[in-house]
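Quick heads-up: structures coming right below.
What follows is calculated from the coordinates using simple rules that are stated; it is not laboratory data. If you're wondering where the values come from, they're calculated on a predicted model, not measured in any experiment. Cβ atoms are built from the backbone, for glycine too; each structure is taken alone.
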Structure 1
Amino acid sequence: MKIGIIGAMEVEVQALKSNMTVNRIVKKASMEFYEGIIGGKDVVVVRSGIAKVNAGICVQILVDLFDVTHVINTGVAGSLDSKLNIGDIVLSVDACYHDVDITIFGYAKGEVPQIGAVNFEADKEMREKAKASIKKVAPDIGVYEGRVCSGDQFISSKEVKDDIIKNHGGMCAEMEGAAIAQASYLNNVPFLIIRAISDKADGSAEVDYPTFEAKAAKDCAALVMELIAEL
């Protein structure tokens, strides 16, 4: 087993890097891949950079160069569901694109042509172990399971948020998860997206995000480290 752990931003992987034994650092495609040990498991921790192309490239490098057997995406997201509070954790049941629209040719909203899936399903065993892990490290944090919606935009408009909910029924919105899910799906690698809610993805986003980003990312990292030990 070798687990690839992806965060889009440094704040999302910093705690993981500081808690791992690093054996080597490999630079590829402007990314630094930290290969080593966390919780007795072989891991590769990497900051992919923001948005879908960076995320997809990152997964392919993890598969081709490091032969990872599992992929975890950790980070923050905006809430799409009214029951979620800032600081809650979302575990992906599946992931989809909210900014893909080729419906004119008969495809479903969000479907990438000729892939064979509209929503990319996350690994159920990884999700169940993540639920158990968070009960150990942060039992007071709310944990939810649902769809992660991804697109190349930071959602800060209620109108855009409502449109995503209407078309996809997602639980949270961010910018990398579906690309990581698609690349994992194409390579037949089990994956899980773990997102801490940093904002409400509405008009309050600009106020909430800087305040809660660091704490949300830290909570995610603690969960990931416990999950690694359980896999």
Structure 2
Amino acid sequence: MPNTTPYKTTLRTIHIPGQEPLEIFTLLDRQQFYDPLGAAERLGICSAAWPLFGMLWPSGLQLAIKIAKKPVDPDQRILEIGCGLGLASMTAHRLGGNVTASDRHPLAHRFLAKNLLNNHLPSMSFRYGQWGREEPVSLVDTGSPVLSERYDLIMGSDLLYDPSSPAQVAQFIHQHASAKSEIWVMDPNRGYRNRFTRKMAMYGFDLNEDKKIQRPFKYNENDNAEPYSGRFLLYKRDIDHV
């Protein structure tokens, strides 16, 4: 990111097994904040939550590793929700996937565009997307069109972070998933997995895989390996219409 930005960034090298490294601009730390016009506040993002989109999260890396192993189907429409820095989206995009990234943060699109350019990748579709919100939003605040279409594969990481998340995320997924679709969720064991599965079943999604992921991880070859413990959840739906 240019040095003229009022928030501090750093460049990180991300290693995904079997792939060329990604050079990713992230926020320097969780102390960064910049909302001079109040756009983030109007979108429901408080100062404490503001920097979270721009940080690297272990579940995001694990989702990127998972998507890197998936055979590419250029006709399959893929959506990442709550993408943050969009590691999984960029990984699928680089492999030739038809990907749309989405997030609620007004700067997520800017970081994604910069990181795509920095890695010599073509532009990628981005939409504003937020579960649990019923109030209308302004394009001036979001900076991106609101998510409205349906997708064949919806993926996300660390989505179930509070008691309201299971119902809100399941409803949001239902709104944007095709009648025949797959849902991939990388969950770091925050305790809402079973409740989420019950909510997903209300919309016709069956849990096909609940796989324990427990392995050391590191973003960079020079980092010290840290433990990761979570679950990979795969849901499928195959109905006549939505």
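From 1, 2, which structure was FRET efficiency 1/(1 + (r/R0)^6) of positions 106 and 218 (r between Cβ atoms, R0 = 30 Å, to 0.05) = 0.50 calculated on?
Label of the originating structure: 2.
Which structure, out of 1, 2, was relative contact order in percent (Cα under 8 Å, 6 or more apart) calculated from, if the result is 17?
Of the options listed, only 2 reproduces it.
Of the structures labelled 1, 2, which one yields 108 when volume of the Cα convex hull per residue in Å³ is computed from its coordinates?
1
Here FRET efficiency 1/(1 + (r/R0)^6) of positions 66 and 162 (r between Cβ atoms, R0 = 25 Å, to 0.05) was calculated and came to 0.05; which of the structures 1, 2 was it taken from?
Only structure 1 yields this read-out.
Please compute FRET efficiency 1/(1 + (r/R0)^6) of positions 18 and 50 (r between Cβ atoms, R0 = 30 Å, to 0.05) for structures 1, 2 and give me the label with the greatest value.
Between 1, 2, the highest calculated value is found for 1.
If helix-only ellipticity at 222 nm (-39500 (n - 2.57) for each DSSP H run of 4 or more, over all residues; to 500) is calculated from each of 1, 2, which structure is the one that comes out at -12000?
1
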